[in-house]
1. Which structure, out of P, Q, was relative contact order in percent (Cα under 8 Å, 6 or more apart) calculated from, if the result is 15?
2. Out of P, Q, which one gives 0.00 for FRET efficiency 1/(1 + (r/R0)^6) of positions 29 and 117 (r between Cβ atoms, R0 = 25 Å, to 0.05) as computed from the coordinates?
3. Match the computed value 2.1 of distance in nm of label points 7 Å out along Cα→Cβ at positions 53 and 141 to one of the structures P, Q, and report its label.
4. For volume of the Cα convex hull per residue in Å³, which structure out of P, Q has the highest calculated value?
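We did not get these values from a lab; they are worked out from the coordinates using the rules stated. If you're wondering where the values come from, they're calculated on a predicted model, not measured in any experiment. Cβ atoms are built from the backbone, for glycine too; each structure is taken alone.
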Structure P
C-alpha cells in the first residue's frame with residue numbers, strides 16, 4: 001500500500017525533472033555560437049548542473065525507496081524463518097529431516113506459480129481486439145482514450 005503510490009509519484013517527478021535537462025542540453029547545442037558570443041558558458045553550465053542535480057535527487061530517493069522495500073521484505077522473511085525455527089525447537093514431534101525441510105522451506109518461495117503459468121502453445125492465434133475501449137491513468141481521472149475499436153491479426157505489425 002505504501003510502496004507503489006510512492007514509486008509512482010517518484011517516477012512522475014523524475015519525468016518532470018528530466019525534461020528540463022534534455023531541453024536545456026538541446027537548446028545549448030543549438031545555440032552554441034550565441035552562448036560563446038555572449039560569453040555565457042558559465043551561466044549555461046550552472047543552469048545545467050542545477051537541472052541535473054534536481055533530477056539526480058529523485059534517483060537517490062527512488063534508490064532509497066527500493067532499499068527500504070528490500071529491507072522490509074528481508075525482515076519479514078527473517079521473521080518467518082525465526083518462527084519456523086522456534087516451532088522446530090519447541091515442538092519435539094519433528095524428526096531432524098522434517099526440521100531441516102521446514103527450515104529450508106521457510107526461506108524459500110517459488111519463482112513461478114504453476115496454476116498461473118500459460119500453456120506451452122499460448123498464444124494460439126495472437127489476435128488483439130479492442131471494441132469501444134476506454135481507459136484512464138487511474139480512478140478519478142478523466143478518460144484519456146475513448147471509443148477505440150481496432151483489430152490486430154496474428155503476425156501483423
Structure Q
C-alpha cells in the first residue's frame with residue numbers, strides 16, 4: 001500500500017472532519033458558549049476577506065458570497081490537511097485513533113491559527129486573544145481531528161504495507 005493510497009481516505013476524512021467542525025462552530029458553539037467565549041469570527045471567512053484585499057477588491061463579494069467561499073475554502077483546506085493525516089497515520093499507528101485524531105487537530109490548529117494565518121495577516125493568533133476565547137478554536141480543531149481520524153480509519157481500515 002503506497003502512501004498515496006492513504007492520502008485519499010485521509011482527504012475524505014479531512015473533508016468530513018471539516019464539515020463536522022463547521023457545524024460545531026456555526027450551529028452548536030453559539031448556542032452553548034457564553035458570548036464572551038465565542039471567537040467572534042469564522043477564520044475561513046477572514047481568509048476570503050484577506051484574499052479580496054490581496055487582489056485590491058475588498059468588497060468583491062457580498063456577505064453571503066463570502067460565507068459560501070469560506071465554506072469551500074474551509075472544506076478544501078480540511079481535505080488537504082486530512083490527506084497528510086492519512087499519509088502519516090498509515091505509517092505511524094502507535095496512538096489510538098481518537099488520540100491520534102485529537103493530536104492531529106491540535107497540530108493543524110497550531111500550524112494555521114498560530115502559524116501561517118497570522119504570519120500573512122489573515123487574523124491574530126489565538127493566543128493573542130483573551131484566554132477565555134481559546135477553548136472554541138481548540139475544541140473545534142480537536143473535533144476536526146477526531147472526525148478526520150474516525151473517517152480515515154473507517155475507510156482505510158487497519159491495512160498495513
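1. Of the structures listed, the value fits P.
2. P
3. Corresponding structure: Q.
4. Values: P: 269; Q: 116.
Comparing P, Q by volume of the Cα convex hull per residue in Å³, the maximum is at P.
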